[in-house]
Structure 1
Amino acid sequence: MTLTPALAGALGSLLAGLATALGALPMLGIGRSAQRHQGVLLGFAAGVMLAASFFSLIIPALHHLEAQGAGSWRSALISAGSVALGAAVIMALARFFPAPDAPVAPSSSWLMSEQSIWLFVAAITLHNVPEGMAVGVSFAGGGYAEGSTTALGIGIQNIPEGFAVNCALALRYSPAVSFWGAVASGLVEPVAGTIGALLVAQFQPLLPWALCIAAGAMISVTMSQIVPALAHERSNRAQISLIAGLCLMMVLDLALA
């Protein structure tokens, strides 16, 4: 069956987005015990976000700018400005919905605030928009082979991201709510993928901006919401988990580039 570029982009980005469900599946068996492993789960999520910010978003944005003929200075300024804009959006949201002061308590009883968790989920969801757009643009602009490769690479990258979202949600919500929240975070990709495939000429120049804005948002959430939470952990487990998440995401991003 021959698919139109728009339909191919929609299906490819849908499959890539649904890969978040694969990453979320392991948390269904953990349930409320996730609260006892907050540092490990948040450390892994932070590592995934930091690696994805640079290897999934900023570096691909620079490649897109280079392909569009932008010089070194223009590429650097666009990337830096977009990252700053993404961080500013998260800081504005955090100011609008301030989190309560964290209680002084042992790490075993301290929980990440609800506001922080939803800022984290919002940042991951925002970063899925340009990824879905990239799949749609690849199908419409580069054909089925390039589009399929892009969808496969982003889909595999979405697996640890789905786990990261579920890790955060599981600290406050039931396993079922956490699972479907992680799945929903990936379902923005088919929407963005369809739009990108339909309006490839208009959206292709915007991809670098969107990628770097999402990167700035993720870095801001990691530093303002997750890192302070990890300060309550007295062991090295959170730090080890962060490095593990960062290394895993870095390997996936570089291998699937």
Structure 2
Amino acid sequence: MLQIIKIEWLKVKTYRTFWILLGLAVIIIPASNLLVQDITSRIPKQVQSLLGTSAYDFPLVWQSVANVNSYTSAIFALLLLTLVTNEFTFKTHRQNVIDGWERKDFVFSKLFWVLALSVLAFVVSVLTALFFGFFYGTSAFNMEGFYYLGYYFLQILLSLCLALLTGILVKRAGLAIVLYLGYVMIFEQLLVVTLKRFWGSVGGLLPLQTADELLPFPLIGKMLPGVQQYDNMVYLIALLGYIAVALWLIFRRLLKADL
């Protein structure tokens, strides 16, 4: 595995696009939370008194950061799509096999990026939550609600698995990015709205929506107490199931398809 990681490092070490996208993906996590914090700080005091606490006070800060960051996962997905489709564009995946890699080694090399980017996003999110909680919050440090960042980790893991699956199926960077963004930003959202309108909570069981149901913005939840949904465990099981199915499809495709 260390040899695989070393080879993957050599592929990106001088790849400027990779480092630019990675930098943007990391920066947007605290930047987006700074924007939300600025907006919430402008809420009139009368409304804030009704809500009872700030979104960036401990322990709500864990949930707030996880919710905001869930909307930035697509940038990490674009980065992964670029890496994966480059393998097919420049035929490096074939060269790896010619040089002695087994097919499963190539699969593991791509899953390494899925895990590495997910862990990076999680760590940056934890640091962001700590900074905002201590700097902008008024409550004492509290770990209650930290599990929301665990939900966020699973959300970005699923997002990257879907991006990887899209990349290996389409193989062309431009088309893969369009299809992925089209599904994430338009198609699934339309399905969610339609299903929720006619069948209620069923709409929350679509792949990426399962994580959204687990990551509501805390203050919004107080203003919409009557929203119908399943128990969190249902969404969590569905989310883990989608990750497992995506991984199975990735292995099946790369182990069986003609490289």
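Given a value of 2.2 for distance in nm of label points 7 Å out along Cα→Cβ at positions 22 and 166, point me to the structure among 1, 2 it was derived from. Can you show the working numbers first?
On the way: 1: 1.3; 2: 2.2.
It traces back to 2.
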Report task. Compare Kirkwood radius over Cα pairs in Å across structures 1, 2 and report the one with the greatest value. Result -> 2
Query - Parent structure of the calculated result 0.25, given that FRET efficiency 1/(1 + (r/R0)^6) of positions 134 and 174 (r between Cβ atoms, R0 = 35 Å, to 0.05) is the read-out and 1, 2 the choices - result: 2
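Between structures 1, 2, where is relative contact order in percent (Cα under 8 Å, 6 or more apart) highest?
By relative contact order in percent (Cα under 8 Å, 6 or more apart), the leading structure of 1, 2 is 1.
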Query - Highest-scoring label, criterion being distance in nm of label points 7 Å out along Cα→Cβ at positions 14 and 198, among 1, 2 - result: 2
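None of the figures in this text is laboratory data; all of them are computed from the coordinates on show. Small disclaimer: the values here were computed from a predicted structure and weren't measured. Cβ atoms are built from the backbone, for glycine too; each structure is taken alone.
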